[in-house]
Structure 1
Amino acid sequence: MPTVKESFEAMPGRFRADKASGTNATIQYDIGGDDGGTWNAVIKDGACTVNQGAATNPSLTLSIAAQDWLDMLSGKQSGQMLFMSGKLKVKGDMGLAMKLGSMFAM
């Protein structure tokens, strides 16, 4: 299983530009717990770049514990269930949050 850091390093390669047409957004990921941290993904003009650190003005901020993040990526947990149980907190563009899963190949 990849680490949280590795999951963000792999993110640009898993980006599906065909599912993100017309999307220009900055998503901040606040990952808590051991091996956590803050990353941001900038989706613009059909490309995705990922940087470590906080975004200046994110369109969407997701907050989640490291293990829940890894479980979501591996398919052990669904984003919807984590959200409903309060383990995934979403601030900002909820429509963008709903589209995120389809924009990245698992």
Structure 2
Amino acid sequence: MGSKKKAAKEKPLDKMTAKELRELAKEIPGISGAHGMNKPELISEIKKARGIVEAPLKKTDSSIRELKIKMKDLKAKRDAALESDNIKTSLIYKRRILKLKKKTRR
């Protein structure tokens, strides 16, 4: 019977090993010095050569110092809410403080 050839699907660049990326970079004429590059450099060079636009990385939230300053402000607001016997808003501030604490530990 007839033999069907399966089209060789290429793995996504992020899933390839550095060795596979170097082999791929050798085939592309615009890339030189592939042996001295690490994996992220290889991926970006191959994407440039293929014309793939890289999506910008997500902006990181804030530094730990900025988060702690926000926590300090929220603590002051929470204390003011507790003094005015507004328990509902104090709980809201408490939850926001806890979320910021989790972010500092990441």
Checklist entry - Quick one: relative contact order in percent (Cα under 8 Å, 6 or more apart) came out at 17 when computed from one of 1, 2, so which one is it? => result 2
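Quick one: distance in nm of label points 7 Å out along Cα→Cβ at positions 75 and 91 came out at 2.3 when computed from one of 1, 2, so which one is it?
2
Here helix-only ellipticity at 222 nm (-39500 (n - 2.57) for each DSSP H run of 4 or more, over all residues; to 500) was calculated and came to -9500; which of the structures 1, 2 was it taken from?
Structure 1 accounts for this read-out.
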Checklist outcome for this item: With distance in nm of label points 7 Å out along Cα→Cβ at positions 19 and 51 computed for every candidate in 1, 2, 2.5 is reproduced by structure 1
Checklist outcome for this item: With Rg/Rh (Cα atoms, Kirkwood Rh) computed for every candidate in 1, 2, 1.37 is reproduced by structure 2
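Rule-based calculations on the coordinates, nothing more; no lab input. The model shown is predicted, which means the values in this text are computed figures rather than measured ones. Cβ atoms are built from the backbone, for glycine too; each structure is taken alone.
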